Structure 1
Amino acid sequence: MRKIKVMSIFGTRPETIKMAPVVHELEKREEIESIVCVTAQHREMLDQVLKALKVKPDYDLNIMKQGQTLSDITTRALKGLEDVIKEVKPDIILVHGDTTTTFAGALAAFYQQVAVGHVEAGLRTYNKYSPFPEEMNRQITGRIATYNFAPTPLSKEHLLKENISTDKIIVTGNTVIDALYWVVNKIKHDIVLEKELKGILAKAGYDTERLKAGKKLVLITGHRRENFGKGFINMCTAIRDLKNKYPNVDFVYPMHLNPNVRKPIYQIFGDDLSNLDNMFFIEPLEYLTFVYLMEKSLLVLTDSGGIQEEAPGLGKPVLVMRDTTERPEALSAGTVKLVGTNYDVIVEEVSNLIDNVEAYNKMSKAVNPYGDGLACGRIADYLISN
């Protein structure tokens, strides 16, 4: 029996987290030959999660360079992928979500006339500059894709409105929930691993022993391109004032490596970030350690897309520092709330969740609309039967 040759392409940490369980599922199926190609659009952060989730790429384009622009990433990925696709000759190429690697992967596949399966298809804000460049990356990928693996019924509706045939769309749930449940289960049943993660976190700059006496933790992440500049200044100012307002709450911020993210942090907090009482700026965490920390947090303040899906799976309210979200299901379900980069709104909403038990429970106990942890099996089944 000739196996279906499926090549998965990804290049960033978030894509890897969401594609790792897909890769493992494809490897289990005897009908499929699974090939993995990474662009390494993000090098260091990609390597951390590849190792943690036990994914070994067959091809690594290693395209990342200091100060890279979107054009740099696109052109290097496109050229590198062209050579790999010609060599592998896959039947189907899987891309994920909305990164520049996603767009370049879909375009490279199209140029070689290879079918594209788009995992996490159909997310939309319909504002091409928010999030930028992700909204156009996913829309263009959606035009190229043959198979659309939509995480929710609403994502499917978006695709149907764009005249994509209903038999080319399957609602799978989001693969990030598959990854999350795998990690949480692994930590829960492995005392040695939990001890190791605790040690990694302490070395990175935060000791979870601080939480023993019932102290609360607010977890913060920020990296969005559209927030660079004034947006980040507002966010950092709000975080500084919240940390002063709540001296008995720990605020932990694993900093993205991008200098545009770090500059406003130094601007607001000063050059020495090591002695800020209850404020902890730590280095980026690999996925297992991040999930471990998220599981211990009270709430998450973020501009990330994926965390809007993950944190509610652990019962953690999410405040999103963006003006739009391509995950309106989470807004409707009440698991997330948009606060933008407005100083007053950030301070008010974080304060409300810390002080108001009723408001907290309402968000914490809302049902996560992003799935049951079985998305990868549905994707593999569909590829085999089609």
Structure 2
Amino acid sequence: MREVEHPLISPAIGTRRTLVSQHFGVAGAAPKVVLQASLHADELPGMLVLHHLRQLLQQAEAQGLITGEVVLVPMANPIGLSQTVLHSQLGRFELASAENFNRHYPPFADWLMEEGHAVDTRLGADPQANVATIRAAMHAALDRHPPVTELDSLRHTLMYLACDADVALDLHCDFEAAMHLYLEPPCADTLLPLAALLGARAVLVAEGSGGRCYDEALSGVWWQLRQQLAARHGEAFVAAHPFGQGCASTTVELRGQTDVRHDFAQADAAALMAYLVWLGAVKGDAPAIPALPCQPTPLAGTEVLQAPHSGVLTYLKQPGDDIAAGDVVAEVIHPITGQVSPVVATVAGVLYARHIVRWATTGLDVGKVSGTRPLRSGMLLSA
């Protein structure tokens, strides 16, 4: 294992944070797989999962079994990990800017079509050569757009580590949740086996969910660039200058915030190791891919259940439960009047996430049910 320290921009005199990446295999070997944890710094299950996966990779490396390149970023957000206010860790938003750590990643497709730097003149008829050209152009674009703030430098470094990856896995969790994944349609063939190995209860699919999150910056550039090339030069140009989906990237939601347990983490690490074998990054017997426990559904079909008024929140359904339209998922109880208001699902699906608090403010997002028909448009992610 090779460990690399990446200093971030110092936000103030006397202060500097460092991002650490751990590299297995040979740099430049294919496939390259990047796994990072706790970009939202208060979401810790992934950190424990990568602790166990690192041990498996060290064993494989000692036996000469790593044939690709595997990069771990076990602690992807040193900024957020330092944000403790009144005994509570605030790891989703940077306090200095109020920005979500998992938003505002580079608009690579736009950068690759900038005047004087457009990649279209460097593409040819060889799909693999075109993928390499585009990846090199992404690195060059990062160099042209240097970071200004500490948060910029964190995003910039994470992109530099992953923009030439074949697969990138961003390990998160929800408040209280069943295992679920977010992915873009072009990535499905590569990532649905991972969902099956992890036993996902929901797979939420969207082509651009809004906000330029980490995984979509890496996977979205490929189909977005294809669209921009078609708009500028026509479909015939795209057909004559082909390239595939250069990166399959996903957000993996490892259950809930308090599910930091060795039994879960060891099982998830074993599933990730099996997936690395399936990808060909690690030698071994190809794993049998189990049946996916759910059908992928559109992220736009998720019904976000909200509290009708404030009060004590009590749940009648558990994360991972199958929900029928008309089911009461939770109740909000007014502590003075005794009013009991049911929170009712209007779609059938899986309750894949719910809130961790038990005092509901009016309009609180109580839970999320994976419906099959689009209900929403625009920004599909929470703040």
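Read-outs: derived from the displayed coordinates by stated rules, not from any lab. All values derive from a computational prediction rather than experimental measurement. Cβ atoms are built from the backbone, for glycine too; each structure is taken alone.
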One of 1, 2 was used to compute Rg/Rh (Cα atoms, Kirkwood Rh), and the answer was 0.98. Which one was it? 2
Which structure, out of 1, 2, was FRET efficiency 1/(1 + (r/R0)^6) of positions 261 and 309 (r between Cβ atoms, R0 = 35 Å, to 0.05) calculated from, if the result is 0.50? 2
Work out which structure the value -0.78 belongs to, where log10 I(q)/I(0) by the Debye sum over Cα atoms at q = 0.14 Å⁻¹, for residues 21-188 alone was derived from one of 1, 2. 1
For which of the structures 1, 2 does the calculation of helix-only ellipticity at 222 nm (-39500 (n - 2.57) for each DSSP H run of 4 or more, over all residues; to 500) return -15000? 1
Of the structures labelled 1, 2, which one yields 0.30 when FRET efficiency 1/(1 + (r/R0)^6) of positions 237 and 349 (r between Cβ atoms, R0 = 35 Å, to 0.05) is computed from its coordinates? 2
